Structure P
Amino acid sequence: MRRIATIGVYGFTAEAFVERLTGGGVGLLLDLRQRRGVRGREYSWANSARLQHTLAEAGIGYRHVKELAPTTELRHLQYREDDRQGVGKRNRIALAPGYVEGYTDEILDPFDLRGLVAELPVDAATALFCVERDPEACHRSLVAIRLRIEHGLSVTDLRPE
């Protein structure tokens, strides 16, 4: 049975990140980032080439699904709301309603989730990956909700301890 996990970068070390993935039975990581890098030395392990190498060593597959990444315009819409609320990207706890609507209309609705689901492993979980610590503050939660509701996949959020 296909299963979905969600995971972010913030709050993890590279070692703890891999431990959470392996402990969650993840066999494939879908990178949903537009730009596959993270600012700051403490998170350099999550930059694409390093991350792919680390995942390969752990026996976890990697796939970049840029088509599910938010556009620059949508990201800027969220940043403006973050600024209005006085929160930083690393402290965000929810997505702006305008962002949710835009992401759903522009990205999620046109995307062929049925085709993606057909390609997911049945013997391991697939992790939806982006940077935010909490899935509620990230577009990966919108994808996960859609996969749960429309495709009946169970969803587990992997968070730092």
Structure Q
Amino acid sequence: MTLALALYQPDIAQNAGTLARACACLGLGLHIIEPAGFPVGDAGFRRAGMDYLDRAVIARHASFAAFEAWRAAQGRRLVLCTTHGAVAHTDFAFQGDDVLLLGRESAGVPEAVHAAANGRIRIPLVADARSLNVALAGAMILGEALRQTHGFPRQLRGS
């Protein structure tokens, strides 16, 4: 198993499409926990994902409960990426089969999702900065998790 990225009820198609493209390029699965604030075939989603969406492995879960049933069956740890996290993403010890969960752009995740997480991490920001764009935050955290777990693809493009 490799790292995976999950989006909790994403609001913005372009952010989800950008993260789907990142997952396709890095060989990672993307899990979308419904309901999304847009149809998953939305033009903005497709435009941001470009032709990489054909390579993306996207699993859709009808609810958080359905996602949790999948995760429990897989025995995977849930790492919530949140502005309320107590541990910096660079100080967290990632495991190679973690599922990294990003919340809704407009509202994050509810308390029940916080409670279900095995770890809660954040990206350190300067004082008075609320948060980064979810696609940018997801890319930064994925990069650190892949670095720690030696999970980047082994062969460079063109090699």
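What follows is calculated from the coordinates using simple rules that are stated; it is not laboratory data. Please read all numbers here as calculations on a predicted model, not as lab measurements. Cβ atoms are built from the backbone, for glycine too; each structure is taken alone.
Given a computed value of 0.60 for FRET efficiency 1/(1 + (r/R0)^6) of positions 10 and 98 (r between Cβ atoms, R0 = 25 Å, to 0.05), which structure among P, Q does it belong to?
Working: P: 0.60; Q: 0.85.
Derived from the structure labelled P.
Here distance in nm of label points 7 Å out along Cα→Cβ at positions 2 and 106 was calculated and came to 3.3; which of the structures P, Q was it taken from?
Details: P: 2.6; Q: 3.3.
Checking each candidate, the match is Q.
Starting from the value 45: which structure in P, Q was relative contact order in percent (Cα under 8 Å, 6 or more apart) calculated from?
Numbers: P: 45; Q: 28.
Derived from the structure labelled P.
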